[in-house]
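Okay, got some structures for you below.
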Structure 1
Amino acid sequence: MWLLFAVLSAVFAALTSILAKVGIRGVDSNLATAIRTVVVVVMAWGMVFLTHAQSGISDIGRKSWIFLILSGAATGASWLCYYKALQDGPVSKVVPIDKLSVVITLILAFVFLHEDFTPKSLAGCILIGAGTLLMVV
């Protein structure tokens, strides 16, 4: 099931970029990010209440709270930078550079989470990096 959700995530992320590029014309990038964030918050809390997951809030430990908050801050910074880049640059170049996050994530997962970094992972990182360069040059 995770594979289906991963593919849907990619499809929705692609739609996000195209819809945002059209919607951001003539709108301050920070304002556009705030509007997008409100929609995401409403949708996320809607799912929490729809699935009756709200009772789990009291079970969240201190460490989880800290890392979820830090993750939220990183998401906010990412979205603010992404929207500013989209506003000023072509979507066909902004999105591939944004997707370098895959390479950075694999490296960080290896360093901090001690996940395997196989020859296949290395080859994938090199190919993604080379593909990104090809697309943006």
Structure 2
Amino acid sequence: MQRMTRQRAAVAEVLDAVDEFRSAQQIHEILRDRGDAVGLATVYRAVQALAESGEVDVLRTPEGESVYRRCKEREHHHHLVCRSCGRAVDIAADIVERWAHEVGAAHGFTAVEHVAELTGICEECARGRS
């Protein structure tokens, strides 16, 4: 287990304060705006360490960028993410779990892992309030 450095704690604090997935660059901007002297490379290392330890979830944007979010749900779950504002909702998807298991078993696979992320436009953005 890695120790909690001041910089890593600052990154975790930012992620605690936002509901949307944020990139390392966005997190770095927030830190800089509030006066924290944390370098961008340090932010990248911190979010990677937090993701590896399971403290934050990571998604890939359509452009291939990694974005991070601290989820309230610690167990395996999925996300519904607004493509306009980035708002994310944790969702349980039992049907996805069953489907992944069945597909793996049908092909002789065990210990099947998966990631299922749903995207759409949230109600506020659909009304034009993003």
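No lab work stands behind these numbers, since they all come straight from the coordinates. Computed from a prediction, not measured in an experiment: that's the story for all the values here. Cβ atoms are built from the backbone, for glycine too; each structure is taken alone.
If helix-only ellipticity at 222 nm (-39500 (n - 2.57) for each DSSP H run of 4 or more, over all residues; to 500) is calculated from each of 1, 2, which structure is the one that comes out at -12000?
Derived from 2, not from the others.
When P(r) over Cα pairs in 5 Å bins from 0, in percent, for residues 31-110 alone is calculated, the result is 3, 11, 14, 20, 19, 16, 11, 5, 1; to which of the structures 1, 2 does this value belong?
Answer for the origin of the read-out: 1.
Compare mean count of other Cβ atoms within 10 Å over residues 47-54 across structures 1, 2 and report the one with the greatest value.
2
The value 49, 45, 28 for Cα extents along the principal axes in Å was derived from one model only; which of 1, 2 is it?
1
Matching task: 1.8 is the computed value of distance in nm of label points 7 Å out along Cα→Cβ at positions 7 and 95. Pick the structure from 1, 2.
Computing distance in nm of label points 7 Å out along Cα→Cβ at positions 7 and 95 on every structure in 1, 2 gives 1.8 only for 1.
Name the one structure among 1, 2 that relative contact order in percent (Cα under 8 Å, 6 or more apart) of 21 was derived from.
Of the options listed, only 2 reproduces it.
For distance in nm of label points 7 Å out along Cα→Cβ at positions 15 and 119, which of 1, 2 scores largest?
Of structures 1, 2, the maximum of distance in nm of label points 7 Å out along Cα→Cβ at positions 15 and 119 occurs in 1.
When you work out distance in nm of label points 7 Å out along Cα→Cβ at positions 39 and 55 for each of the structures 1, 2, which one comes out largest?
Looking at the calculated values, the largest one is 1.
Please state which of the structures 1, 2 yields 0.98 when Rg/Rh (Cα atoms, Kirkwood Rh), for residues 23-70 alone is computed from it.
Here the read-out was taken from 2.
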